[in-house]
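In C-alpha cells below, several structures.
Each value in this text was obtained by applying a stated rule to the coordinates, not by laboratory testing. All of these numbers come straight from a predicted model, not from anything done at the bench.
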Structure P
C-alpha cells in the first residue's frame, strides 16, 4: 500500500521562493514566460492565492481574481507533476472557491475539463479572449 502524501495549503506569499517556483514551473512544462518577479507580482496582485506544501517544498499553487461581488476568474492552477492525483489541485481550487461565496467563477483550460467538472465546474463554449499588444510585453516583465 502506497504511503499517503501529507500536504498543507496556505496563502503565505512571503513563504514562496519565486526563483525556485519559476524553475519548478519551467521544469514541469507549466511556465508561460513570466520572470520570477512577474510571477510574484501576479500572485501579489491577486485577491486570493493558495500554495500547497509538502514540508518546505512548494508542490502547487493557484490564484483567483475577483471583483468581490459576483465574478471571479481562476488562474495558474498548478500541482507538481510528480505529486498529481493526490488531491493537491483539488484542495487548492476548493480553498479558493471558498473565498468567494456567491460568485460566478470562470476559468480557461485546454485539457483539464474532467478535473474541473469533478469540482462542480460546467463547460461553456462561449469563452473569448484578446491580448492587448504582445503577450507579457509590459513593465512587469522587464
Structure Q
C-alpha cells in the first residue's frame, strides 16, 4: 500500500509535468495553461451537477429503505473526480472528467462493489447482507 502511495505521489506529478511541457511545446505555453484552467472550470461545473445527481440518488435509496451501496460508491467517485479536477494537470483532469461520465462511473462502481463483496466473502466466509434496512 505504501509503495502505491509513494508511486502515486512521485510518478503522477512527474508524468503531469512531462505532459504539460509536451503540450506546451506543441500548442504554446499560454494555450497549455489555458487548457488546464478551462478543463478545471468545466470539470468543476460537471462535478457539481453530477455530485448533486449522485447525492439525490443516494437520498432516494435511503428514502425507499434500501442501503445505497452502489449509489454511495458512485457519489464517492464523483467526489474523487472533483478532487482530480482541482489538481492541476492534464492527466488528472482527463481521469476526473472520465469519472464524471455516468456510464463509466456506474461500471467502475459495479466493479468496486463486486471486488468488495469478494474480499468480504473471502475474509468472513459469509456474503454481505443485502436488501432493506432492518429496523430495530
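State the single structure among P, Q that was used to calculate log10 I(q)/I(0) by the Debye sum over Cα atoms at q = 0.13, 0.15, 0.24 Å⁻¹, for residues 20-99 alone, giving -0.47, -0.57, -0.99. Source structure: Q.
Computing mean projected area of the Cα convex hull in nm², for residues 12-67 alone gives 5.2 for which of P, Q? List each step's numbers first, then the result.
Working: P: 3.8; Q: 5.2.
Clearly, the read-out refers to Q.
Between structures P, Q, the calculation of mean projected area of the Cα convex hull in nm² yields its largest number for Q. P, Q: which one has helix-only ellipticity at 222 nm (-39500 (n - 2.57) for each DSSP H run of 4 or more, over all residues; to 500), as calculated, at -29000? The read-out comes from structure Q.
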